[in-house]
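Read-outs: derived from the displayed coordinates by stated rules, not from any lab. This is a predicted model, so every value here is computed, not measured. Cβ atoms are built from the backbone, for glycine too; each structure is taken alone.
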Structure 1
Amino acid sequence: MIKFRILEGKAKRYVLAFALLLVLIVLFRSWYSNTLPLAGDEAYHWEWSRPGHLAFGYYDHPPLTAYMIRLSTGLFGGGSEFSVRLPANIMLAALAVVSFMFASRIVSRRGLGEVAAMRAGFFAGLLVLVTPMFAFFSMYMSTDPPLIFFWGLTIYLAYIALDSGRWGSWILAGLAFGFALMSKFLALFLVPALGLFVLLSKRDRKWLARPQPYVALLCAVIVASPMLWWNARNGWATFVFNFALRHKEQSFSWWHPFGYFAGPLLFLSPGVVVMAVAGIWRGLRDWRKHDDRPAFYLSVSLAVPLIYFGVVSFVRSVGAHWLTGAWFAALVYIPCRWETMASEGKKTRCALSRRWVIGMALAITLFMHLVVYLAPRLLSMKWAYAGDPSRISTEKISELYGWDELGEEVEREYREMLGTQGDSPAGLFLICDQYGLAANVSFYSPSKLRTHLWCRKRRHGENYRFWDDFESLEGQDAIFVTKASGRRLQSRIESLDEYFGKVQDPPGLFVVEEKGVPIRAFSVIKCYDFDGRIPEL
């Protein structure tokens, strides 16, 4: 690896420019992330990190996200969006550094010179910073930011290990893979991706008969062992959910493959996708003709999960974010390709490609940041994606509004209702019918009130079942918060009637307004004398 201390002139300027750009973007994202309310999933992951909830595993995913949030909120206070999202900002900034080092290493080993190596590193890091999906996950704290970082770090360290053969590199690669597994089970795709490369590459096939890769896997298992221990004690809940329950509903729909193949054009930008797909083809061709190991390595690490989920998309909806970590390989490959083009005398074509790829990615990312200011106009469009209208629609933008006000209203109702219980209070608890709503009500109430989940079992958010102890709440009163209206609201009231001695009807209505215009509404229902039965809804 080229040492920074020996860099001079233009090569050094690329490093300094990248460092300055990285610092400025991290500072901007730190500010911007504190201007938007937490999404339901973000608040739910914050719930994971709370005292009494922190564990070595969760129903939905492995636990690393919870520990990152706990560390950040412990250092910077748990009441701000900034402290919850800071780990995401750090993870994606660190990924940009890994991308810089990865691309500069590849170009340097090709003998194209220090300037070309640092330029490739600069543009690789820049692509991580401006590509829409990666920019989004720098300000959205879920299980994805740590997965994306440790995915990228794993393939970088594994590449170094394959090159150098050093035990230290193999062990570091194994540890990085272990942390990726502690983030999300999608990390398992690293095994077939890197395994296929080793199997097909004559130079690297020798590692199949050597102990280093297997010791690296053992290191990964050791890192992931707390999560495995928790699952062994809890019916392998995370595994059952991720490998069985969430895949039950499978049926063909043209919208599924359409969304899968068209989605990256928006979430990554057309330039990145076109260059990446061309890069896979070129990487395979250059490997066969010129033994281009780096191109083949990056191509395989992207192609394996890309092809697998492409097939899966014909029978079920595939989340656009599931492949974000895999696309990291493309962001490293593209700048390396640009330097190869420049070295072949195609400087004009190289410059045009750079402007097209970076310009389109930056334009979509800037629009994404402006959505909050365009929200009222987008709300009026009443648009929904036919493939998944319940989750992808302009109406979802209404969730940008009213959380602080709702949290204060719920806490006011809570204090008022508790005050009416007199000198011998029976107790009071909060319940909601959606896990994201429950988590947001808790986060945005000034005292961070505990909430419970009151709904039938669903695909996500089921970790509340591990926390809720309804039998211990017998005789207490409750406040029920819901977004439901019409028949759905009446159904909720009927379910409450079965378990409480008295339920407020009609319910209280809390309306969120923006500039005097009603945006959304919540029903806040007072319930009395809970019978202590576990709700079977």
Structure 2
Amino acid sequence: MTAIRTAFISYTFSFGGIQKSMLMIAQQLRERGFEFHFISCDRNDFQNKFHEYGICRHIPDEHDLLGYLIENKIDLVQLNHSAYGGLVAYLAGVKGIVERVDGLKSAFMFDKMPVDSIISSTQRVLEQSAERYPEKYNIKIVNGVDLQMFAPSGSNPVLREQLGIGQDDIVVGYSGRLSEEKCIDKLVDVFSNISRTHCNVKLAILGTTTRPNEKAHYNFLVDKIAGLQLSDKIFFLPQTEFPQQVMNMFDIGVYIAGTYKRPDGSTDVTVEGYTNALLELSAMGKPLVATNSGDVDGVIQDGRTGFIVGMDDTDAFSVRLLELIDNQQLRTYMGANGREFIEKKFSFSLMAQRYEKLYRFVLSNEFSIEYPYARRAMANHYLGNPFPMTRKTGHPAKILIFRSGSRHIMEGIFDMTGKLFSQPKISILCHRNNFHECADCDYIEKIYRYDASDTFDLELMSDLIQRINDESFDYLFFIYNDFLGRGCGNITPIVNSIRASKTVVTTSIRGGIRSFVFPR
């Protein structure tokens, strides 16, 4: 049986909740007829485990990504925070394109035009997705936890001894990214107050610092802790591919996200999904205290597996945390309930089964019948409308070529129009910098030269565009140097202001000249 070639396209493959899910899916499904390719379009930062479960590639160039998908005959692509991965997969002819979105704050950051199915991990995101994209297959698949890896165990006496943590000390633990939106500075303030009356409590912070802002925030926290004279009671633990070996040292898990201040001084609010760290801590039998940010209430059963307090209510957070610090029996009770809760709802084997079912459905004929319009929005994108390369008959076509990019592509337009049209009447719209180049072409009937500014500016072109529109052109050809249209913000409005029976964008894709009908 031929393997289903599946590519995960993401901006990073380091540490994070979605990255853990990718690893779990690949670990389970590679034995069920799937082959995995992990493609990073941004940072070359793969965890070692990704190399165990598939082929890892760092491909920042979209032309190379397109070639890779085609040459490796990828059947299905799953996207994570990729601005252009879906369009490239569409252009590569990938049969199934799915996207696993994050919490509400960033779930709809990128357009979903070529995506067939949108995967949400929470009910709130699912409802928003179904409302925005009713033509697509919207499904909720909650995050899973490896119940063998994250299981109740001893308190890691060796690590505790290395860190100077006594046998009777109570360790409050945070696991997650070290960034402003996680509000760890508030956690430090809460701990500072608690430590005045409870000298046997320690705070352990297990965080990732792979992004520039995380490193800066880490330095801020170190300085803050030093200023509070708590460096002997608050520990930073290095990121690891085996976090469970550190988290087993925690007695209580905490999460305090809410309103936070950005480096520029502005404020924002964290909106979380089903936070993996809380799921993992609960699976390990750790009681939890967390603020009610986003979908945290779907991870914690308040009063049973932990405590949920109002967002930004640090006083209530302190009270609930002290309840657990002072009551070992309550910690044991909530920890056991948490493990049971995770076993029932969040096992990673169940998550992998749901992903397998989704992948096979999206690639099936049944999906095409049930969701025939999943990619309907691509009709509004030029990449969804190849320009038909058939010879045009009838009267000589009046063609305007907008010299808006590479000379190589410009020459490709000349070659193409010569093959497709019989005795075309060609005019050129060009900048003064390209006038002499265009004037050397003896087959050009008229040149519209723009010289009002160093770059094309629609506000300064009204008279010129009026003269062009008086000619009533049959075709307008223009150029995108980047086939995804990036960096062409001043060109598109000008194109939209020129009247022509048909508008065609021409670009270079993997060295070849391609043309597409530009939707109006």
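If mean count of other Cβ atoms within 10 Å over residues 287-294 is computed to be 15.4, which of 1, 2 is the source? Corresponding structure: 1. Which structure, out of 1, 2, was mean count of other Cβ atoms within 10 Å over residues 343-350 calculated from, if the result is 15.8? Only structure 2 yields this read-out. 1, 2: which one has helix-only ellipticity at 222 nm (-39500 (n - 2.57) for each DSSP H run of 4 or more, over all residues; to 500), as calculated, at -10000? Answer by label: 2.
If log10 I(q)/I(0) by the Debye sum over Cα atoms at q = 0.08, 0.10, 0.11 Å⁻¹ computes to -0.64, -0.86, -0.97, which of 1, 2 did it come from? Comparing all candidates, it corresponds to 2. Suppose mean count of other Cβ atoms within 10 Å over residues 167-174 works out to 19.9; of 1, 2, which structure was it derived from? The read-out comes from structure 1. Set 1, 2, criterion mean count of other Cβ atoms within 10 Å over residues 55-62: the highest-scoring structure is 1.
The maximum of distance in nm of label points 7 Å out along Cα→Cβ at positions 31 and 239 over structures 1, 2, that is, the highest value, falls on 1.
With distance in nm of label points 7 Å out along Cα→Cβ at positions 15 and 255 computed over the structures 1, 2, the top value is the one for 1, the highest of the group.
Each of structures 1, 2 was scored by mean count of other Cβ atoms within 10 Å over residues 191-198; the highest score is held by 1.
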